[in-house]
Structure 1
Amino acid sequence: MRLGIVTIPRQIPAGVASMIDHVTNIARSVEDLGYHSLWVTDAFARGWPTLDPLVLLGALCATTRRVELGTCVVQIPIRHPVEHAHRVQTVNLLSNGRLRFGVGTGSTRNDFAAVQADYDTRFKVLPGMLDVMRRTWNNEPVYGPALSNWPGTEGGPPVLLGAWRSPRWINLAAQTCQGWIASGIHGSWEDAEQGLRMYRDAGGQRAVIANIFTDLRPDPQIPAVGRPLGISLICPPAEARDRLQRLQDIGFDDALLVCPADDPAQLETIRTLL
């Protein structure tokens, strides 16, 4: 099972000159320590400053050379699919094909209200908007002239669907996407095991479990996410190793861990779990 890191920049740490220094330092550490991937999240109108995921990944393209760069996950229904496809294509080009495009419906009403998007129809419109993005990446006209894609980016990046454990979304991930992303925040161990079984039975390939909050310190900080964490590595290292082994035994291909924002040095400690 591969390990990746999810970075959720909240503030500039003491002793760091700027946000760009902060995120590029993390990216260099993730690559130098041999992690497989680096992922970013998508949120705004949450009551604190956030960073646009595609702009952030654009900066990280220039800092890294080997690691996969991914989103876990981008809210598809709050953006125009053709313009969104163009920006995704840009990151895929700048990363030399390392982008892994994790997508979802979104789950926070404030994000939709901020851009006048319809929160209640998000599940209904997601498949169609993904289809429009794929057609755009294939040089097909959708609402007007086709966009001209850069050579080598035709077809777009691999798309991974972040979704609940339900037959509808599991089947969509298996049949039309290149992967499924489960949530360590919202899903339980039972959800993870049953969802992965359904995904494999439907013919799904890459299975990722994301947003696993991790803190191996003797006095860890519990993140304020508004609900109990379903699956986490907020525990002593030996127990964290056992939990990772359990995820591997269940059959996940990737585990994406959220390192404490106030202690990026834990990246090295977390890497020793393998």
Structure 2
Amino acid sequence: MKMAAVLLAAIVVAALLLPPLLPWGYAAIDWDAVRTPAFSPGHVLGTDSVGRDLLARTLAGTRVTLAVATAAALVALVIGTAWGATAGWFGGRIDEFMMRIVDALYALPFMFVVIVLMVVFGRSVLLVFLGIGAVEWLTMARVVRGQVLALRNRPFILASEAAGAPARAILTGHILPNIASVAVAYLMLTVPQVVMVESFLSFLGLGVQEPLTSLGILVHDGADDMDIAPLTLIVPGFVLVATVVCLNRLGEGQRSRMAR
């Protein structure tokens, strides 16, 4: 797990700190260097089919993908925790009604929801992470609900109720702190899922739009040029796989520590 943390930290630091140090921006076009190989003058990893620096675009795409994934995961955390905690605390018909809504949303095709959002509100990075987060919260809601149900009849909760503490104070002062570790563990597992979803949407042209780029866009463009310039697929593909594997490893490690 330490290796996963080190590799992920290296990817994040490189994506945040290296772009200003490069001679070319991610959208700048070098008309004299179209599809140049790696280690060409001014282009460490070469360029793509229109002369844009591959290293700069990979770093920019990594930054955008991680930003969208993190924001969407936080949206899922907030919505899922609020929904699941409310359902688990009140129980009965309220719990039944709220969880049936979750089941109904699970049945909706994700791509249909995203396409409707794109048609109604247009395409933007903000819409991408809001749309993804608005779907990924369903699992978080179920997990949080289960934890709240397990805590609902614990002695310290019953004692707080007997002392006249309001429900909001019990939820914020006792329930949420006790389920925080579980929520964080599933948040860490949600981030790699969102990374893959964002990359898939961008690969299909439904995610991040030009002039911005993401790992999904880079993989899509690299697949078109891989017979001529294989690095345009290999480099962003490696970064995407490494990021997802590291995030999954860290999330599984956190969940394993909680299970002990």
Structure 3
Amino acid sequence: MGVSGPDASSYLQRMVSNDIEVLAPGDSCEALLLTAKGRLVAPMTVWRRGPDDYLLLTEPDLAERLSDELRRSRFAAKAEIETEEHASVLVVGREAPPGGIANREFGQAAYELVDDTPPDWAKIDDDELERLRIRARTPRFGHELDERVLPAEAGLDERAISFTKGCYPGQEPIARLHYRGHANRSLRVLALDGDDVPSFDTELRHEGKAVGRVTSSAPDPEVGVIALAYVRTEVPVDAVLDLEGRKARQLDGDGASN
């Protein structure tokens, strides 16, 4: 989705969760569009194509809702909001060159090329990309993210929210939770015994009590099966959890067992 015009920068600065005015042309950042209660409307990557021209990259299923919400709040701002269709190629293992959009989802250098010829390198299949995403603790809409999830629960306050910029929809509850409280659950990376990939929302238990649910999983050559799961914050990070009789060990940010 393109947002352009003399008020594009100031308008987006008032609407999204991250500081987009500090971006130089060619730079990008992760950001969120939120409801007034701090619930998620759409995650996005904001790419500043020019001084008054931004491209917002989000999930295809969210494009219409993102467009509607931005247009509804535009009022007198001199900014054009247009849905755009682009072909995007993800390149993993390389730093972004000029014209590439840095991608931070896979725990290593990566970038997207928009409407450009992809490099002639070996392809990575979808299963490997999913494994890398899970290991990097990157939430995905439809799995870890929906309108029920608070950004802090998914770790998005670490990567998509500025706590020093001005106001935006949802800023007050986001700041209140950050400075005065804590989320009741957090997104954690798990290593599961066995080879079977569990179903979405499979329950996790600790000491006989339900404490969380699995949201994504994929085969992993190092640990068998790797998963993302929401786990209640009072559960110690070194606790071994139970997943329908299987052991679920919690991993740290480097993929090592706690």
For this session: For the read-out helix-only ellipticity at 222 nm (-39500 (n - 2.57) for each DSSP H run of 4 or more, over all residues; to 500), a value of -4000 was computed from one structure; give its label from 1, 2, 3.
Result: 3
Exercise. A value of 58, 49, 27 was computed for Cα extents along the principal axes in Å; which of 1, 2, 3 is the source structure?
Worked result: 3
Exercise. Of structures 1, 2, 3, which gives 12.7 when mean projected area of the Cα convex hull in nm², for residues 77-212 alone is computed from the coordinates?
Worked result: 3
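Read-outs: derived from the displayed coordinates by stated rules, not from any lab. Since we're looking at a predicted model, the values are computed, not measured.
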